[in-house]
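Input: structures, listed below.
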Structure P
Amino acid sequence: MREIVIISGKGGTGKTSLTAAFAALAKNSVLCDADVDAADLHLLMQPVIQQMADFMGGSKALINPDLCTSCGTCIDLCRFGAISEQFQVNAIRCEGCGVCVDFCPEAAIGFPVQRCGEWYISDTRFGPMVHARLGIAEENSGKLVSLVRKEARQLAEKRGADMIITDGPPGIGCPVIASIGGATALVIVVEPTVSGIHDMERVVDLAAHFKVPGMVCVNKFDLNVEMTEAIEKLAIRRNIAVLGRVVFDPAFTRSMVEGKTLFEYGEPTATRQQVLDIWTQIIKSPSMNTLGIVDLKSTIQ
């Protein structure tokens with residue numbers, strides 16, 4: 001199953017806006033929102049939830065007062081100050097390391113798995129979508145990303161979809177690593193700033209490490225043409241395909257306010273053509289064509 005993952009080295013580059021635009025262009029695809037820490041693709045897709053399930057993540061210590069002898073071993077060993085003098089566990093402070101569980105002489109501490117969030121399978125106007133919501137201050141986001149991608153792949157195979165379009169998280173941390181492993185290609189959205197080019201280098205290094213083909217798109221390029229040219233030169237040096245440029249267009253913001261993609265808002269514009277050209281370049285890229293996508297008419301509306 002072919003999967004295109006749209007990522008960025010930092011937040012706010014326009015990654016989700018472009019993902020939604022690609023969703024409007026693609027036919028017979030499954031959408032996946034892997035940015036579980038700050039999911040927002042649903043704001044544009046307006047999904048109708050068809051299936052919901054709990055996400056069970058890490059564990060928390062729980063002291064059984066009937067077995068506890070108040071020996072104090074757990075308090076001495078806990079480096080997070082999560083256990084009070086009354087031998088009660090502060091769930092917020094507990095990091096789930098399990099040291100107190102392993103060394104309790106009375107085996108009085110349980111370690112139950114916690115509910116950390118929810119994941120969903122929904123219908124949208126552009127096809128099925130798999131997404132999730134991680135609880136406030138909860139961990140194991142990488143595990144949830146892997147779960148969401150797995151469900152999206154199974155759904156795509158079940159429905160005979162041509163591809164999966166995944167809105168990935170920003171940065172280079174655990175959620176990003178979980179979102180790119182096994183992907184067909186990465187679309188790296190960059191904005192023309194000093195921090196943008198620095199963050200792009202880190203993402204390119206990450207993609208190279210996991211041997212996933214990367215492609216670069218410069219969003220809001222007209223805000224700094226000189227920096228845009230530097231980004232494109234860097235991409236060429238790193239053997240990364242340059243998909244194209246997208247201007248800074250207030251239509252993106254206005255369309256988001258109305259809960260629409262760029263291709264659903266207003267009249268056709270030059271910006272629409274830029275995004276369409278980028279999508280065409282993605283579909284025609286060697287990494288996609290080697291897997292059999294050769295008919296653009298079957299992939300683009």
Structure Q
Amino acid sequence: MNLISLDIEATDNGEMLELSIIRHSDSQIVYHSYFKPAVARTWPKSQALHHISPDMVKDSPSIKQEKKTIQSIIDQADGIIGFAIENDIKYLAGSNISIGKTTLILEVRDWFWYYKGKELGIEFGSVPSLSKCARMLGFEFSEEAEAHSASNDTLMTIKLFDAMIAIADTGLPLQETIKKFESLYEEEKRLHAQEMAKGFISLVKTSKGYLIKNSHLHPASDAEVSIAVESRFVAEHDIREKFRKREIAPDSTLYNLRKSDIDFLKTYTNTYDPEKEEFHRHFLRARKKSKSPLPFHL
């Protein structure tokens with residue numbers, strides 16, 4: 001497999017300042033360049049991390065000049081290895097550099113969590129920084145001296161990836177090891193999503209009416225009534241829809257409930273449906289964030 005690893009350092013506004021691409025098979029640099037940004041003239045926040053100053057890139061090529069070369073390297077790759085790679089993909093896209101739909105994206109944070117972080121008690125989706133992961137595996141990698149250089153970060157990303165391959169020890173070809181991991185990790189994602197969907201719907205009585213609270217680990221401490229559900233955002237939607245005619249105002253989160261309404265809540269149950277839960281989670285959070293007066297019924 002032709003796998004490459006890449007890392008990007010950028011300005012405060014997301015313009016690329018440095019890109020390093022290293023071949024996985026032999027850890028050789030196949031591309032490295034600094035870039036002079038088109039818009040940004042200073043980038044104090046990011047400069048404090050990667051130490052790339054405006055003076056360092058004043059004579060560098062623009063990303064526009066290098067785009068064709070970079071795109072060609074990416075197009076020839078079967079997969080891209082990265083650490084927090086969604087950021088690098090975002091920077092590439094901002095420079096109109098695309099990644100093919102069939103190109104594998106290998107997120108080393110996910111590999112680290114599955115093969116090492118889980119046994120260390122690290123929560124799903126909470127993998128620490130590249131330098132901390134490196135030190136956990138016994139690699140010397142200084143946050144101050146080495147991290148946040150594109151080439152150093154890329155080389156360490158490859159080392160971490162290879163360490164995870166060694167821990168996996170599948171005895172299979174690399175491509176099959178990757179497929180096996182993807183299957184295992186998808187199952188972990190599914191189980192995590194199902195666990196996060198569980199929770200409590202609580203009714204809290206205030207001087208102005210009843211308030212509905214949705215919580216994951218514990219019912220609301222000031223609840224008059226709480227129920228445990230398998231799919232809490234679906235439950236919140238269903239219950240708000242049931243109580244819609246009891247809203248004190250059309251855009252209010254407060255309800256004037258009757259005993260029959262409270263009895264309905266006490267007997268409410270549901271089952272986990274991943275698609276419905278995800279839809280209602282986004283819908284309800286977006287509505288609360290915007291304070292939209294739109295009704296809950298769909």
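Every number here is computed from the coordinates shown, using simple stated rules; none is lab data. Everything numeric here is computed off the predicted structure, so don't read it as measured data. Cβ atoms are built from the backbone, for glycine too; each structure is taken alone.
Where does the value 2.4 come from, among P, Q, when distance in nm of label points 7 Å out along Cα→Cβ at positions 85 and 149 is the thing being computed? Display every interim value, and only then the final one.
Details: P: 4.9; Q: 2.4.
Computing distance in nm of label points 7 Å out along Cα→Cβ at positions 85 and 149 on every structure in P, Q gives 2.4 only for Q.
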Legend entry - With P(r) over Cα pairs in 5 Å bins from 0, in percent, for residues 53-100 alone derived as 5, 21, 32, 21, 11, 6, 3, 1, matching label from P, Q: P
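By the measure distance in nm of label points 7 Å out along Cα→Cβ at positions 117 and 261, tell me the structure among P, Q with the highest figure. Write out the running numbers ahead of the final one.
Working: P: 2.3; Q: 4.2.
Result for distance in nm of label points 7 Å out along Cα→Cβ at positions 117 and 261 over P, Q: largest is Q.
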Inset, instruction - Looking at mean count of other Cβ atoms within 10 Å over residues 109-116, point out which structure of P, Q has the largest value. - result: Q
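Compare mean count of other Cβ atoms within 10 Å over residues 157-164 across structures P, Q and report the one with the greatest value. Spell out each step's value before the answer.
Details: P: 15.8; Q: 20.6.
Comparing P, Q, the top value of mean count of other Cβ atoms within 10 Å over residues 157-164 belongs to Q.
Thinking only about relative contact order in percent (Cα under 8 Å, 6 or more apart), which of P, Q has the largest value? It would help to have the intermediate numbers written out before the result.
Working: P: 27; Q: 13.
That would be structure P.
Between structures P, Q, where is mean count of other Cβ atoms within 10 Å over residues 29-36 highest? Don't skip to the end; give the middle numbers.
Working: P: 28.4; Q: 16.6.
Structure P comes out on top.
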Legend entry - Read-out FRET efficiency 1/(1 + (r/R0)^6) of positions 37 and 141 (r between Cβ atoms, R0 = 30 Å, to 0.05), computed value 1.00, structure in P, Q: P
Inset, instruction - Taking volume of the Cα convex hull per residue in Å³ as the quantity of interest, name the structure among P, Q where it is greatest. - result: Q
Legend entry - Highest-scoring label, criterion being mean projected area of the Cα convex hull in nm², for residues 93-220 alone, among P, Q: Q
Legend entry - Computed 1.5 for distance in nm of label points 7 Å out along Cα→Cβ at positions 229 and 253 - originating structure among P, Q: Q
Legend entry - Structure from which -10500 was derived, helix-only ellipticity at 222 nm (-39500 (n - 2.57) for each DSSP H run of 4 or more, over all residues; to 500), options P, Q: P
